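Scrolling down, you'll hit the structures one after another.
Nothing in this text is a laboratory measurement; each read-out follows from the coordinates by a stated rule. None of the values given here were measured: they were computed from a predicted structure. Cβ atoms are built from the backbone, for glycine too; each structure is taken alone.
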Structure P
Amino acid sequence: MESASSPQPETAGPAWAAADELIHQLVHDLRQPLSGIEASAWYIDMVASEARPELIPHCRRLRAMVQQANWLLDDAALCAGFRPGPWKMHSLAELFASVQRKLFEEEEAALDLDAGGGAPLVWAPEALPRLAEHVIAFFRDAAACPDPVHVRLEARPGAVAAIVWSDACDDPESAARLLAPEAGRGFLGRFLQAAGGEARAEVSPSGRLTLVLRLPAAAEQRA
């Protein structure tokens, strides 16, 4: 049975509903100009590859900025639509394995997954699978990390940790600041605030970008 300490679902009132609708409309409206900017950058890159090679890095940087902006729009939409309940059991091993399969099937892209023997289950809001996809999308899109992104799961006392990292990001310091879930910011921050989890983003001296995501093990949340 669910423990008395487990958070209960929230019901959005009229003010929340109006704010959510506004955010979703802004996200929808901003995607069109971003799509046009990205298409223009692709075209300039294609036609300038021989005549004006000095433009190529600028076009690629522009496309990377569009990818980051698209991720931020996804983050805003997910954050606006997030409610803590209902809760359910999750296997992080199965969630990241699903992301791994989806990447390969849709993009033939690799995700390096070390499931750590399966790791214990976690008891968390049902939006956890979307969070797993969103985190991997951050590394591949917003941070422009090359494939494969690496994920290792670890069982820790009373918790399960997902360590996500890449050794080759263009600007790991900026990426770490953008990802840091401070004060409930963004979808990651709001989710962890509700789930009783925590995360930290860090950059090693060699430039490795790492996110350590920690969630309470199911045994800690259920009696």
Structure Q
Amino acid sequence: MLADYSLDDSTAVHLIIKDESGAEILHLLVGERSGSGGFVRRAGSAQALRSDKNFLSDFGVWGETISAPPRSQWIDLVAYKVERDDVRGIELSWADGHLAMGKEFEAEPATADSAAAAAAKDYEWRVSVPSSFLAKKTTADGILGSLTNIRARDAVGVVTEEEAGVRGLGEGADRASIRLTDGSVRTLRFGGEVEGADDQIYFQVDGEALVWSLPKYLRDNIFKNPDDLKPD
């Protein structure tokens, strides 16, 4: 009987709510749709109920077939984020090249008042490696924008150092190092292509065990040929 509503233990979607200690507060089984709602039952009960709430849509499950909800529906996919104004320099290293550039300010602010903050936005980019020249600001700012707000397609999971190496995130990874106003440096690693996923690559922030998958075009937007930054 419960199977007719996709409410038996093997076919239903299990919604388990826990408190901060991990103790279970509610265990609800969600079955097939019915109009704008769907069928539900409490775990341990044989009574099927019809709800006006379409839980499956909230879970990211669409269509007639009940499948496992995509985990990307449940997690924050921002893999790395920093304020653009907090970045002072960028260094890129990849198989075919090496590029380093930093901001040059008309007036480096000594205080945090509004006038000084406004002055901090008046800057140019100077490339120092492989040679010294003032960069095309729109292109350099494009690299900055891509690096300061990286949104992943999915979280691959926590991996060991050895597993990261297999995914191209070891010594041979493409690297982007970001120097911040406080003098600290964060290094981002861009690895190999994700198996079974079109145009996605592995990504990891140095010092963090979590590995993400990113659209491949993000790497292409960041690792530019130095000639692309030379003024016209």
Structure R
Amino acid sequence: MLHGLHETLQYALDDALRAPVWVAWLLLAIAAAATALGPRGQRPVNMVMLAAGSFALAFSGLRGRVHPWLAPGAAVIAFVLGGLLGAWATTWGTAALLAMVSGSAFGVAAWALKLKWLPLAAVGASLGLFLGVTRLRKLHVALPPLFAAAFAALGAAIGWAPNRRGAALYWLNDVDWVLGLFAALAIPLLALSLWRERRRKAKLEARTPQMDDEDLKRAIAARQPEYERAAAESSE
């Protein structure tokens, strides 16, 4: 299984390395945005991943089965709709992204084991959709740094691994090195995201007593005329 999965990932990397150099800069820019925005960085990740995934699914599913012009046209429409879902619907965009990733992982694993991949892919997608809806806040802490690390590693490979571009990072032609770079980036980025979330919670907890005191002071100030009037009436 591991050997088949490794070959599948290597073939996917070989295909990705044929991408133009602007794709590398786009991936690096998204990685930087996801890191800088923290939990809000999930929105650009959703937009890019759902757009690309919808395009690939529509194009590969329709190519060779319908009119030659229908597959790319449907893929472009799917690309736009997927990008809009990721950009506007944060909750369902994250759930759809997790369903796509989980379904793909289950499907690839089933294919490597020579099992029927479609039912297992459907199970994986359903599980990802459920987790995406019920664990939204935690996912928005963990997913942006992980995707940022993946985008940065893949962007570096596309931009500087191929021989036609000088092969400044030639070792990134091997999927093992790309996975190693992903892990080396993911650990500190995930630690940074967790530290930010812990700091946010500490600030919120510190502000809560102060906010309660301020609310009490405003309530007393609002009822001060009533207290003064009652005191005046009792003295008479």
Cα extents along the principal axes in Å derived as 68, 45, 33 - corresponding label from P, Q, R = P
If distance in nm of label points 7 Å out along Cα→Cβ at positions 28 and 60 is computed to be 2.7, which of P, Q, R is the source?
-> R
Which of P, Q, R yields -4000 for helix-only ellipticity at 222 nm (-39500 (n - 2.57) for each DSSP H run of 4 or more, over all residues; to 500), as computed?
-> Q
